[in-house]
Each structure stands twice: as structure tokens, then as C-alpha cells.
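In the part that follows, the structures are each spelled out as C-alpha cells.
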Structure P
Amino acid sequence: MLNLIEQASRIYSFFKPLKAELALGLSSKFKNRIYCKFESRNITGSFKERGALNALLSLQKKKKEVITASAGNHALALSYYAKKLGIKCTVVCPESAPVTKISRIKSLGANVILHGENFDQAISFAKTIQSRSSAFFVHPYDQLEVIAGQGTIGLELHKEVPDVKSIIVPIGGGGLISGIATFMKSVNPKIKVIGVRSLWTKSKSQLKGNSLADGIAVKNIGALTKNYVKKYVDDIIYVSEEEIADSILTLLNYEKILVEGAGAVSLVPVIRGDLKSTDYPTCLLICGSNIDISVLSRLILRKLRQEGRLVKIRVGVPDKPGMLGLAASVIGAQRGQIIQTYHDRLDAPSPISVGITFLIEVFDFEHAQKIVKELSKNFEFAEILESSMFGD
């Protein structure tokens, strides 16, 4: 395995790695030295380029067609380098794969087939297609060439952050952590390798929905990779959807970098305080950035509501012209930013008034209360809706 990783340095003729760096914002917030390996900044937005490229470079010359299954990132990487190398590429994606990723895969010239509700169903279908063709199957994680390609990250980390005591790596099928852990443990047996998985992988409910960390939403670690995980990974931590959402926004806030759920999960153990003082300095593998903008928008709005910075205020006003403008002017005078307005004559707080609901961005809950107080001076009544969300 180690020899395979060393040989995988051939990918550098096509792939230019980015160095790990000290994350100043996170280090300041959590009062510990934290490094980040931003694989999210690669050209297709994830670490998957390494393994996909290494697998393609391993092909015999007669193999001019490949097929894979992927939730997105592996498919993007394989499609990109297959096009560069003049190799035909077919990708089977689960029907739940993000629209953003599917559009980009198609733009790279790959033949995209949507099949199945999840990754397991997609990969089963891809293997069925492969068995009837001459195409070479490139597994997203459970293949030595792919593991070796991802393991080049270990080669780099050994030189870039030699003083780190732990490395935190997301786990989907296990290819990334297998390659990194195998190399790192061979050169420094004392380094702690921590894997992070989504609690979604433990759910048996068919109604659970998709994980925010769709890139690691794999129910089972691979048959090949589980041996490396068992041998070289010190601990596996499971994280919730709430924690994944928080880690995405924490990275955006403190490092000014946009990542997908799978790319952010390595930060959760730090936020949660799972690491010991002896685990620092640590290095986080930020493995992907391909988040759907609609998902990001939802997370931001939800976070603003949780922090009491986005509130709904209902006002009872006389049913006559000019009242909407008057209420809006009172809110504006108090520096509230109106995001949305809902004026419903069926919402009648009293026989002589109608209700108007404003969605307002505020500084904090105290600011919202001040706006309500001013509205109450001018109108029959005003109230904050769903105030329990903000601890009131």
C-alpha cells in the first residue's frame, strides 16, 4: 500500500496540490493551533481529483472508456480528467444528487444516468452496465489506485505540518482516510487519526431524507477500505445534521470559505470540544466545496432565525390606505431591515383592523423588542411570532 502511495506522485504532472495552512480565524476562536488542508479549492472542488486521476493514469492504453457511480464529487473529478486524457466517461448518479453537481458533470462531457434513491442503488446499477460493456469501472473509494491517489495528501501533510498531533478526516466510503492514515501512521505512529461520519449513515428510516453531507452519505465503509480504517484510524466520531450545518457556517464566518457539508464535518469535533489538549495542533481535511446555493441560502436564513437576527413581527393596523407604508416607516426608523411582508385581510386581530406580518432582519432579540414597542405606540398591537425560538 505504501509503495502505491509513493508511486502516485505521478499525478503531480497533471495536478497541482495546495499546501495546508494555519487557519487564523479558527485558531483564534478555539484558542488552539488549527491547520486546514483546503482540498475544496481544487479545480473540481474536492480531493477526489487525486484518486480519479491516479486510476485513469493506471489504465492500460486499450482501455478508452470508464464508468463510475457517484453522488457528485468523484464524478466531477473523473469526468474532468477523462476529458483531458481523451477517455469516454459514463456516470451513474443517485436521483437525489445535487443539481449543481449534475449540471457540472454534464458540462464536462460525461454521459450522466440518474438511477436509484441513494448511492448504493446507483453503484449497483453502474456495475450492471459495466458488466455488459468494455468500460473500466473506477470505484469512488474501494479501489487501490483510488486509495493511493488520495494518499498523496498524507505525503504532503508530512512535509507541510510536521508538528501536528492529530488529523481529522471525513469518512464516506473510507478511501480518503485509508490513504492518509496508512501513510501517516507509517512515518509517525504516534499521530492521532480521527474519522468523522454522519449520523445519517446509522438511520434505518426511509423517510430520513438526504444528509447535508451528501458527499459522505454512504451507509457502509468499503470492503477494502474497512481493513485500513480498522488498522490505522484511532477514533470515529458521528455528527448530527445540526452540527454539520453549524460547521458550514462557522467556516464561512471565520475562514471566509464556502464548503459543502462533507467538507465541513472535520470541524465538528473541534466545535464540540471532543479533542484533548494533547491532540493540538490539529489539521482538518476540508474535502469539498460543491454546495448547492439553495441549501446554503436555507442554512443562512435558519441560522439568522436561531440567533434572533431574523424575526416575524405581526402588526394590527386599521384597514385603510397608507397603513402598510406607515408600519414600514416605523420599522425603518428603528433600523429594521424588512425582508418580506404578508398582508392578509383574513387575519383580523379585531373587527376594525387587519394583520400585517413582517419578516425583519434585526441586530438581536432586544432590537426586535424595541421595534415592537415603537409599533405598539402607533397601532392597535404588535407582537413577535414564534418568540420561543429565541428563548423568550
Structure Q
Amino acid sequence: MQALVLGCGEMARPAIEDLVSHGVFNRLTVASRHPERADDFLATLPPHRVRLRTAAVDVLDHQALVQLMRGHDVVCNMAGPNYQNAVAIARAAIGAGVSMVDISDDWAATLDLLALHADAERAGITIVVGLGASPGITNVLARYGADQLDRVEEVRTSWIMRASDMGGLALSKHLLYNNAHRAFVFEEGAMREVRPFVDGKETIEYPVLGPVEVMHIGHPEPFTLSRCIAGIQYADDKATFLPVEVNDMIVELGRVARSGRPVMVDGQAVDPMSFAANYLHQACARMTGVPQTGALRTEVRGERDGRPVRLVYAAAGRITIGTGIPASIGAMMLVIGKVGKRGVWPPEACIEPEWFLSAIEQRKLGEIDEQVLDWDREESRAETMPA
């Protein structure tokens, strides 16, 4: 079995280590614009039986990428930013006839990827969209919880990320382009736009971190959960960055990044996204003494045996690691036949929860706490009233 990983950044590296260490693949290609960096990283891996090679590729060169993908059994796309690369890479996978998993967390890119469903189905391949931490683990937990209920009414997902665990520039670009621009909730059968980093503020208890205030952000979970979990009436995704001043930076720099107006630096015109992403990345890198532990949480509300209940699943750990390794698990599931559907699917629609969560547990990414609580529907309606 041969796997192709696109990218070798902060989130790709845990995926590569996982693919090498779990015995499914005997050959692995790591492709990026800077293969020399990939060579340096692969040289740090402990002895293994997987034959490794690197390749140079521009993921926006369709023909070159199709040619590279052919001959591999699966593609693991970790090459961000997703708003720029995800759809082009998926089109190449369709052209090459190779199944793929990605970690796309841009809501607009996710909708564009889902629109390729018929093309992927005709090509006889599967594309799993957004199998990281959030979306990804959050979505699989949503499916797991939904399967425990007789009727599902609401799914609420949230996550926390630290400035000390912000990955590379691609993540900074994603945050500025997507998270702070537009956000949505699914409510009473329709998508409703809300203000990111402003609306929906609530304090939630997380493992290790304790009570933390989160708010709506621009993410794809409301779109995919509302499509894939029957009967759902409400879906959202909330987050915060710690320290909280990072939230303000994302909002302010996001305006710069999307302005289209060059920024003058030492008399030179600089692309606004490049300027803003570099500023955010460097500012976070300068924050010392910040723990790396983040968290995620999925809450499924509905009815079981005539009783209104809330199923709460939460875990703490590093988000960068928790993003890369789920994609690796997804790639393995694709090649061993654990994903039977063809076309383009989010995790909650195609990933077998028990198998996936068992694989997560084996890797000790962080223990997932489970709670079964009574649910006051009147209180819930008050929480979701527009501001």
C-alpha cells in the first residue's frame, strides 16, 4: 500500500509519523513546495519498515498533481490554506482516480468540495472532507452521540486553541480569511448568519482547562451536521483562542487580510494577507509561558426512552496533533475498506465512530470524557434566541 501526503507543516508531521508507525503502508511519499524540508523531517524519524521519498509539487499545477497522485492508494491532504488549495487538490484526486482525506475547516471550501460529490462518485473514489480535530473528531463524536439517541434535536461543537500551538502560516491565513469573516448557525431548518467572535458567547466547562468562554466562529460544522444528522433543529460551532487577546488580533488582522489593499512596509507594497498572517504568526510565537493544551467538545441533545438528554463528549490535548492524526487514521480506514461510500462526505456521514474512536484512544491523544445529563428544553430555547 502506498500513501501520498501533501504538505509537511506542523499539522502534517504528526500525520506522517502516524502513517509510518502503524503498519498499513509500506511506501509513503511526502510532497511539498519545499521537499528539502520534508527530507530533513523524515531524517528525524526512528527506524521503520516504510520506504519513504519526497517530491516537489505545486498543488495548484493540476496536471503535475494528477500525475503524482497516480500510483498511490490514498492521498492525505495537509497542504493549506484550505480556501486556496482544497478544491484544486480534490479535483486532482478525482482526475487521478485516487481516494483522499483532507482537514479542510473553511466552510466555503467545504461547500465547494461537497459540490464535487457526483464527480467523485463517477470516478469511483471517496473524499472525506474535514477529518481533523474540529471539524473531524467533533463530527465523529456527533455521529456517535446521535446513534445513542432515539431522536436528535441539537448538536453543539466547540474548541479551544492556544497561541503556543498555532502551527504554521497556512493556519494563520485560514484564521484570517475564514474564521473571523462570516459565521453561521443552523436553526429551525435554515442557516442564520451570526457575528464571529461576538455572538453566542457562553462559558463551557472543559477537561483540564476548566470554564472557558467561547463564541461563534466561521467553521463548517453547522453546514455538514445539519445535512447529515436526521431531525436536527440546531447546530453550531464555537471557539476561542488563548490568551483571549489573540481573538482581537484575528478580527483586526482579518480585516486587513481581506481588504485587497497592499500594506506599505519600509516603502514596499506587501500583499495584505501575507502581511497579516506573518504578523499574527510572529505575535503568537512571541507569547511565552503559554501552555499548549487545547480542548474540544461535542454536545448532542435529544431524546432517549422518552427522556430529554444531553450527551457530552470532551477532551483536552494539542490541537495541531489532534488535527494531523485523525487524517492519518482516515487514510488507513480508506485503504482497508472501512469507508464504504463513494463520493464526497464529511466525517459524520461516512466514518464508523467505534472504529475511529478506538484508534484515537490507542494513540493516547487525550481521554474523551462522556457525560449523560438531563436536558431542559426551555432553557435551550432561551440560549438560542437571537441577540
Structure R
Amino acid sequence: MESQSKKVLFLPAWYPNREDAMLGLFVRNHALTLKAHAEVYVIAVVPSLKLSKSYDITISTELNLVELIVYFKKSKTPIISKFLNLYRFALSYYAAWKVMKNAYGKPDISHVHVLTRAGIPALLLKIFQRVPYVITEHWSRYFEFNNTYKGVLRKFITKRIVNNATAMSTVSNALKEAMNARGLKHKKWEIIPNSIDTIKFDIRPLEHTKDTIRCFHISCFEEQSKNMSGIIRAFKDAVKIEPKLELIMIGDGEHWQQTVDLAKELGVEDKVVFTGTLENSDLTNMIDRCQFSILFSNYETFAIVIAESLACGKPVIATKVGAIPEVLPAEFGILIEPKDENALTNAIIEMAHNIDNYDADAMRNSVVEKYDAEQVGYQIFQFYKNAE
């Protein structure tokens, strides 16, 4: 494989930072997959309500990437805040670009992740510095069920950014079709999925007793998209039929307490375990104790937790939304309609009683073939070459 032949600048709208370590983690994973093939630099701009000064720029090489993250003080002053934040946003990118260019030189190509605002500096770099750019979109906003791609100005700018890109990609075919339906098209378009750590997520001996059938849910606990309340209600009905069931709810977010309260209200608090955020071995050890996974989302762009579950040999119950049917083959789980709590209840019972019929090795092999970091990194590198 070719190595270190390109200097790539990532320009993400979402990226892990000191105020939100989980934001855009999939973008960082894309960057990490490229380390074997190119020099990777990242410029991310983060508005902050916690900042005492106007700007703070940080540089990290901890992950063998150069990550330049600029925090600017977000204004909440009535009337002028919108214009002041826009000014600070632009100035932050300019400051980071100067550091990048002076310390590391001009990149060969920039890679925009998540439109629209991150595409503006890429377009300007193309116009004034002759740096071409490509785009990878991850956002579900283009789907009808989300429908937040609105505004004449936003649509005009987004279309211009897409049209001026050297190439375009999305993390799923479903997202490509949703963007095409919005008039966002490009003659060079590829599907490049998110990657997962197939060393971290692996098949290990199941740690459980015969008296318990554990299922798990992992999410950011955002009710509108993840529908945790629907999971709790469906699980309550499933427990009535199969009392061996236990539900592990992994993660944290704005609706975490609301979900905890619902479990208490429905009287299943002794059957539902809320772990909070788990990382690394704490996460995989918990997955090892479970037999299957549940994702009852109203919409999804990729659903990386499905691929992670399959890599661990755990079948999945999930909804037929967004890219989920692409990520979850029928033989590796059960697909149901969104918001159909009766269907979820029945699926939980069915999977609990037939868990031994799923082929763990086949699940894992399928994921390694498609989403292993080495495979995705090479695919991204070839994406750049094909865009030339």
C-alpha cells in the first residue's frame, strides 16, 4: 500500500473536543484510519460558553495526528450575537490556517466532514490557495423523517460547496439518495462507511448466568432520534412474557434522567441497568455479558453501534430507517418499523428464545470485511487518488 504521499487537512463541523469528547468521534476515526497512508491534519472550530477569553487555540499530536482546535467565546448578546459569532468563527479558521501553513506547510487536499459551515473554509482555500477539496457527509438532516435541511441561503451555499468539490462521498447509499433528492449531486460520488476498531470490538467468552438473558442499548440518550422511551415500554411488556430478561442501557445525554424516571414509573427499574458512559474495556466487558443489542431509532445515518455489536458476535434488533438495512443484514438480526413498540416487544422475545441460532463468526467476518479501520483507511486514500 502507498504511504505518506499526501498531506491531508480535515475540516470537520463536528470533532471531539474538551467540552464534548464524543462529538464527531466517527470523523476522528476516519482521520485515524488514514495515518498509514498520509500525513493528517485537523482544523476544528468550537464555539464555547465556558471560555473567559475571546479565543483559545490548542494543538495536539497525541494520536499521531496534528489536531488544531480553536475555541471561541460564543456570544449570547441580543441582536449582535449572530454577527459576532460569525465573525469569531471566521477569525478562528483564519488563525488556525496561519498556524497550519507556517508550521506544517500547505496541504495537498482538504477533506470536509459534515456540511455546511465546514465547507466554506474549504471553498475559500480552493479559490485563494488552490487547495482542492472533497466532502464526506454524515448528517441525517437530508432525510424526510428529519427534514432540517432548510433555508434558501443554506441550500444555495451547500449546493455551491458540493458543486465545487473534486469528489463527494457519504457514509451510506441511503444518505446519498436523500441528498440527491434534495438536488445535491456530483459526478464523482463514492460510499465510504464509518470504521470501527475490530481489535477492541471482538468475540469473547460470554459472561452470564443461565438465569439471565441480557440485551443492551448504546446511545447518546437523545429521545427524538433514539426513542429510549419506546425501548423501555416495549421491554416492560417483554419481561411479562420472559422474566429472565434484563436490559442494559449504556450511555449518557440530555434525556438520560428522563429515561431513568420512566423505568421507575413503569416498575421495571430492577430489570433495567443504567451504566452511564462506558469506554474501552469497561464497554466491551459489558457487551460481553449481553446476548443481543437493541436500537429503536426514529432515524439514523449509519448506526455504528450496530457494526460494533456484530463485530462482538451479538445480533441486533433495529428499525428500518436510514442506512440501518445496509449495516444490518437480515440474517444477523431483526428489522422492524420505527415506533412500533409491539413489534419491538415481539422481537425481543423472539431473539431471547432463539439467540443460539445466530452465527457469531459470520457476523464478525462481515463487519471486518466492510468496516475494519485498515480497509476504510485505504478506501479513503483511494478516494483522494480517484478524485485527481
Inset, instruction - Out of P, Q, R, choose the structure whose coordinates give FRET efficiency 1/(1 + (r/R0)^6) of positions 7 and 239 (r between Cβ atoms, R0 = 35 Å, to 0.05) equal to 0.95 when calculated. - result: Q
Inset, instruction - For structures P, Q, R, calculate distance in nm of label points 7 Å out along Cα→Cβ at positions 271 and 295 and state which one comes out highest. - result: Q
Legend entry - Test item: FRET efficiency 1/(1 + (r/R0)^6) of positions 199 and 319 (r between Cβ atoms, R0 = 35 Å, to 0.05) calculated as 0.75, pick one of P, Q, R: R
Inset, instruction - Identify the structure, out of P, Q, R, from whose coordinates Cα extents along the principal axes in Å was calculated to give 65, 53, 40. - result: R
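Each value in this text was obtained by applying a stated rule to the coordinates, not by laboratory testing. None of the values given here were measured: they were computed from a predicted structure. Cβ atoms are built from the backbone, for glycine too; each structure is taken alone.
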